[in-house]
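Please treat every number below as a calculation from the coordinates, not as lab data. A quick note: this is a predicted structure, and the numbers were derived from the prediction, not measured.
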Structure P
Amino acid sequence: MHPEDLAEKAAQFRAEEAAIKREVRVCMAASCQSSGAQPVLTALTEICGDGKGMCHVKGVGCMGLCSAGPLVAVADKDCDLADSVLYRDVTPADAPDIMQSVCGAPVERLRCSTEQPFFARQQRIVLENCGLIDPDSFKDYVAVGGYSALVKALSEMTSTEVLREVTTSGLRGRGGGGYPTGLKWSTVAKTPGAQKYVICNADEGDPGAFMDRAVLESDPHRILEGMMIAGYAIGANKGYVYVRAEYPLAVERLQTAIRKAKGAGFLGHRVADTQFSFEVEIRLGAGAFVCGEETALMASIEGLRGQPRPRPPYPAEAGLWGCPTLINNVETFANIAPIIRNGGAWFAGIGTEKSKGTKVFALAGKINNTGLIEVPMGTSLRDIIEQIGGGIPDGRAFKAVQTGGPSGGCIPAAHLDIGVDYDSLKTLGTMMGSGGMIVMDDSACMVDVARYFMEFCMTESCGKCIPCRAGTQQMHGLLDTIAKGEGTRADLALLAHLCEVVQATSLCGLGQSAPNPVLSTLRYFREEVEAKLVGE
């Protein structure tokens, strides 16, 4: 397919379904499937048949409100989720009533308002196609503008111009530390090397985090498009997606996307009949949290034990098999196509001064609306938890929210009005991380929370360096002693000292950030910790 043919093809794909006026979309992401979405889809499809002249039933990606699944949306062909009639907690027995509602009145007993803050307060860029398109359909992706950014980059822009747009956008890496994406890309582009690589880090390991999984399950072509644009910008012709094997649905849909993109000429040799070639392979991780660290991840791809190595040299200079390598996570790559389509200045106009664009979060824990959301950077924690999240269930009070997973910390109610961005969270002693938010009510014991995250870090430590291997074990032992009401003030002082040592001397980010949940607990909930102490 030539670059100039893509718009014509997109129009053709839309025209082929023009006779279908209405769609019944069933969320087939992992969360809704676990609630019974497959039997719902089967029941609706059996009633609808081929759907010609009336409607079409199809499975789509994540609609976001995971706590209400299975979710079904009935909409005009071109309507987004906000303009749909949305049904929640659907069972196969509800299928006849839903199909009757396609041309009639909504089924009020199942209806879920799309005007509620959960939907109305979001701004969807990364998730713009989630819940609207069939993840396995190449036609669906192209019909909503898919691969148009890639074609624009290959046919209308130089690699330098692509780098300029990404830099202008102010996009920062969504995988944790928030390193400027344009700077990282430019560094790899300037590094000499006959072979360069692009890696998508989909090894999402934080407890309670499922953002990358949902994007891969819902819009896999978008990740391939972002990786290819990156490859063109830095001079790479090979990419790897490193995804954990515990995400079988995401892996399956990504494999399908790779196969169909290749079949259509949008991946592989001479992409879209241009001089650019790019191949993508999937590498499955065995679930080691440390392999989310980029040097450990590369070692795993190379077939070695997943352990980090000292830096420098950084991957941009000597990465995969010693070659210059670009590593970004799923959400970062998912932002690339809209940036190229709309321009870097458009993206830079969203968010805060130093944190541009939107951020996808996974809401979990003691909150009414668990699920996947996307909001502009700078949105307050209060808006996220009380408005979008619907507050705390059972009338209990909010106590804390954990951000950044094992690398982050717990934020108390006193700081709910802070805007969520990279720098503001850092001042609170936590971090953005990949985007997990675990909400706790007033029944939570903060010592138990700190002990849980320390046990996670202790178990996931690769053992390569002594500070992390031994330090996390000792810190967990001290937290366990305190949690049992057997700790002393000397134990607490030793715990604080160990936090400083492990933070300063560990080899990689896992060990360096492992003390963060403990430090934030001591900072904001010290009285609760001291109440468990006995003696001096």
Structure Q
Amino acid sequence: MATTQNRFRLRRAVGAVVITTICSLVIALQGCSSSSKASTAPAQATNPPSGATVAGMTSPTVAPADLKLMKVQPDTGHSGDQITISGDGLPAGKQAELLWATSEGKYVTEVAPADVKYIDRSFQKKRISLGKAQVDAQGRLSGTFTIPDDYGETHDIYAVVDGGDVARGGFRIMREVTFTPTSGPVGTPINIKVTGMGVQSFESTMATLYDHHYMGMVTAVKTRGTATYQIRAAGPVGPHIVEVIGAATAVPYLNNWQSPTKNIPWEFRINFMVTEDKGAPPNTIDWPEASAVAQLAPDAPRTGRLTPDAGVKQGTMQPANGPILAHSTLSVSGLAPNTDMTLTWVTAAGSDVNGWGAADVPLTKAKTAADGSLKVDIEIPDGLGGWHVVKVLQGDKKVADAVYRIDRSFVAVAPKQVKQGEPFEVQVKGFGWTQVDNGVAVTYDNSYFGFACGFGTGGDITLKLMAAGAPGTHLIDLYPMIYQGARGLQGTAKPPWIYQMPFLTALKDFPALDLGYNLPIFRLAVEVVP
């Protein structure tokens, strides 16, 4: 395999670079080997063109079967590639707009006062403009265009004249995976970038393996087919296999090469060299970028309050989010002057097993000022995380409320140094009660081995683990997960995901991000000693 500037890229394209398919496990045990090639000149990706979405477009003036065929050269490649589109027999002297057929991906969720249910992934078809080209007097068209950053697999390209489709061509975006670096000490972040993931079941999900151990799922629903994420180098000094492999229901599809979707590039791998063990790295928390977390309006639906009540003042909490036991100031204006108020905290009570619902917990009492304003310092309760509402009651009547989000927080890994076979604990706080924020999926040395839920314990997750493996550094990673989906297999066009799995791409692509949740990945470690 070739490397360039410590950057490893695997590319697959029709008639270009081919990576041989993986052998079956039986054949592998008999000594079957596979070879692969790596390109050394990565294509430069570009942003999609700024053309507007074509919404409510009129029906084509030409029947689809009678559309002229445009030639696209090349007809396969990657986002950012330059293509030439040509055609003839088109309306002479007219200007044609070239429209790229794509989809807008989103997660479908249902927000209720006491829960958020995950429903499905949704991809709505749309078109964007690649640019315009002039049809000459002989009815010929030719132009050079840039492939946008987009989902993988085949996209139709339409020539539109006077609001109607007159010709059609196509381009296939191929899947591509990049790993960097390819060596380093235990704990080294390995950056993985996947482009060209599609929108159908067997195109839209991949999985990552480390030394054939399942780590978690890779998605690119909101990120238009591009997934960027990190894992950490684990294990003893020496070579380790990192694989990104096709998946349909979140887990690897090992013999996809024998399936109806075998034409889709499905398996990419490198050998990562662990060079040394410098000891357990510091415990850290990786948070989503601010731009990835939806900034909800004060009256947007949340658990605890779907819509503001008529006549109820909307207050603010400053800061509007933070960990348990943090302090925030409630501010409200327009209330009755010099009046005693009672403050309550809306949370959830119950459990997944026995059922649950919204519940009010007393916070404190306060009195409004002479101008009807209220300003109160509140210590955030040690309890469930996620979205909460602070109610202001005048007697039994709610006169104001404000929203606050409890974020997850790290407590401890103890002991940090532990003998082989002896127990240690990992404790984290601030877990909620909905299907998208009540738990974490856990890996040990990049091997997924279970999930944990913090609903029934008031937002606390305490993992009681055993020090496994040889003496040295061992990594524990806690990933966001979907606890349960509301959609079943019967009567659906595609299989649902398997739930409680690590979302490796959760910092950029996860259902809770659109709902204003800020869910991190915990990167922890212990040192195992003899």
Structure R
Amino acid sequence: MTAIPQRLLGEALLKTAAASPHKVAILIKDQSYTYQQLRDAALKLAGHLQAGGLQRGERVALYLNNTWECAVAIYAVGLVGGVFLVINPQTKSDKLLYILQDSGASALIAEGRLGNEYRPILAETAKLRLLIECGSPSQADSGAMPAATFEAIQNEKAVAPENLPLCIPNDLAALIYTSGSTGFPKGVMMTHQSMVFASWSLIQYLRLTSEDRILVLSPFAFDYGLYQLLMAVTVGGSLVVEQSFTFQQTIYQLIEKHKPTVFPGVPTIYAMMIATYKKKPFSLPCIQKITNTAAALPAAFLPDLQQIFPNALIFKMYGLTECKRVCYLEPELVNEKPDSVGKAIPGTEVFLLDADGHRAGPGEKGILHIRGPHIMLGYWNKPELSQEMLRPGELPYERVLCSNDWFQTDEEGFLYFLGRNDDIIKTRGEKVSPLEIENILHQIPGIREAAVYGIPDPIMGEAIVACVCTNGEAPDEKGIQRLCATKLEAFMIPHQVRFVPEMPKSTNGKIDKKILKQNQHVPA
């Protein structure tokens, strides 16, 4: 009998569970779960959502950490025809409310311990009608919305796969919210087709097999973390979940115990590891592949990484949420072309356009454009922003994705990242909108003007700097940082606060951040 190809995200789980029901799918905090357990738990949650009236295409928000419940929910929502969106559990109530309202989420699956953030805003989410809590709920007021518990749902009857609603590859599978230049997060619309294609393209060039055990450190709310789960399930491997890299020694002990073969990191993590290695050398010989995203992996890191991971292939990569991944460098070329991020991922194509819209040749600077089945449909509820990123292609029927990042190629067509064409800051593996931080700073009494930008940092990729003008009554640096922490995720809190008497302005009256950066080391 001919094998049926995968078309929908959830089909990967059903197929792998049928083929390897007792294999470990996910390991979290020394608790292992098999593919059969993952399938059964997902079908029970899918059945509950279906019984609650969830229709194909309706959005389900997952306000969860990297937990077993989150992995189950991602597949349950897909199986029942819904659209999942994972929200970072560090997200505060104001932004959480915006995302719930913007997405029009019909259901919220949340960690009970976060109830102080989500319960007070439930009454303001007009379309939300289903609430499922995981773990011990908080004592915050829930208003009139009753809540089911994830634990109780697991005692319910699973929906039979043949009774799941019909979905096709063109249907929306996920909204991935990412920071935008407007200061509000944008929901990147990804179909089943685009996510399945991206998963298999990544699996191909990363040479993943069912024998691989992937360590995930990034949140599932971040597409880098999410795709580790999707790839592991698709290929029939195992996912080793760790929720933080704060304590390196814990990670090294976990690696020693569970022997993962794939280590997906970001430059921040690698910089911390190298700093530790230089003080006391160590190696992780079980790792066979390491990958990088979020910011360029400095060529200077490579010699130390080759010592820390003596048996690993090193994959330098570049991507953006709007298409997941753009390009990668074959690991055999990492020493030959240490500054390159390689060529387009399998099944896709890229090209550069100069400032006049003409194709840029070797050595010429140009904006990277991407063709392929993996590009987004657009931004949810933002047609104007979608048109800015999705441009008419050279073929009359096609739209291509504009990255807004400057690149150049060498004579062999290998890509080299030159810089961004917008204000978005990449720090600790996350994309941060300066405007979002500026809006919070302007709410602090005593601050007249505020400007936020990023500066290169060997550990974080970019460090966030906030420049403020005050009327003399504003808090000091630590006070401003504490107030930001009440409204912003931890990775968005400014690392430095600079007090300046006046902001430099351009001829049109806008704050000139280039001058602020140039004066970064000049005492205010």
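Here semi-axes √(5λ) of the Cα gyration tensor in Å, for residues 159-350 alone was calculated and came to 45, 30, 15; which of the structures P, Q, R was it taken from?
Working through the options, I get structure Q.
Starting from the value -8500: which structure in P, Q, R was helix-only ellipticity at 222 nm (-39500 (n - 2.57) for each DSSP H run of 4 or more, over all residues; to 500) calculated from? Mind showing how you got there, number by number?
Working: P: -11500; Q: 0; R: -8500.
Working through the options, I get structure R.
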